[in-house]
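Laboratory data are not the source of any read-out in this text; all were calculated from the coordinates shown. Model, not experiment: these values are computed from the prediction. Cβ atoms are built from the backbone, for glycine too; each structure is taken alone.
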Structure P
Amino acid sequence: MDIAEVLKHTSPELFLPDLQTHDKQSTLAALVDGLISATDIKNPETILQMLQSRENLGSTAVGPGIAFPHGRTLAVQRLTILIAKSKEGVEFDSEDGNPTHLFFVLIAPPQDSGHQYIKSLAALIDRVQSDEMREKLLAAEDYESFCSVIREG
């Protein structure tokens, strides 16, 4: 999937430039708060429970400093992607044991035509593999510069 297509599912309102949380639970709550304040989603408890259940299966902090909390729920009508950064880093049960600094939250309805959810998740994971890319994303000051870095690849 083209990264420009992926970015259509996010917006400046769905960009949290500096999370002030330090542990997994408070981070998940802050991410859900970000989703709720920027969208018409009305069920924060459902979203939080879905993300917590997914984390219980295994941490979504899969790369050096990056997590991809994700899931499907009837609480949303379309794929939505929230992007968040933490300068200090969050203890998020990362595979490498290091703090997590970048979060890409993907939530989608169960009926996802064209599998946009899985394709978007795969495209994002693929795009942020390099250390150089992650450093540039962390240095991006605002939504537009963050998206420019992702687009340039």
Structure Q
Amino acid sequence: MAHIHEKIDFTVAIFVVHEGRVLVIHHRKLEKWLPLGGHIELDEDPEMAAIREAREESGLDVELIGERPPTTGPGTRALIAPRFLDIHRISATHEHIGMIYWARPRTGTLTLATEEHHDIRWCTPADLEQLQPPMSDAVKWYCLKALTECA
């Protein structure tokens, strides 16, 4: 998706964990190993974006992990909070505020989104160390944290 704002956009990253493995993709444009994810579109909230991006990029319907507080009044809908937030520079003039979620697969068949990725795979902690090109330390930290917390 195109950027919504010239200076900053909101994005989601979804670390899907299943049977002691985390799902990662080798991003075609960025040439990096990353979680599923992408931009939050104008007509969706972060939860909707995370579920949509996971489905589009993996073929899986996922369940976000986290607590949804009770709604406190009319016109309010509580959302599952991301596990972490970050801000990362995309270019000299553009940044992304990233909402980082843990998730579990519910249904679907794992499918490579060939227009976006070179590869998609489930990884154990040992597998993460063998990826080529090597995964960034930051993404690896999130993978390992998701694996620990979703065990």
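Some points to look at:
- Structure from which -13000 was derived, helix-only ellipticity at 222 nm (-39500 (n - 2.57) for each DSSP H run of 4 or more, over all residues; to 500), options P, Q: P
- Rg and Dmax of the Cα atoms in Å derived as 14.0, 38 - corresponding label from P, Q: P
- Across the set P, Q, distance in nm of label points 7 Å out along Cα→Cβ at positions 9 and 121 reaches its highest value in structure Q.
- Looking at relative contact order in percent (Cα under 8 Å, 6 or more apart) over structures P, Q, structure Q comes out largest.
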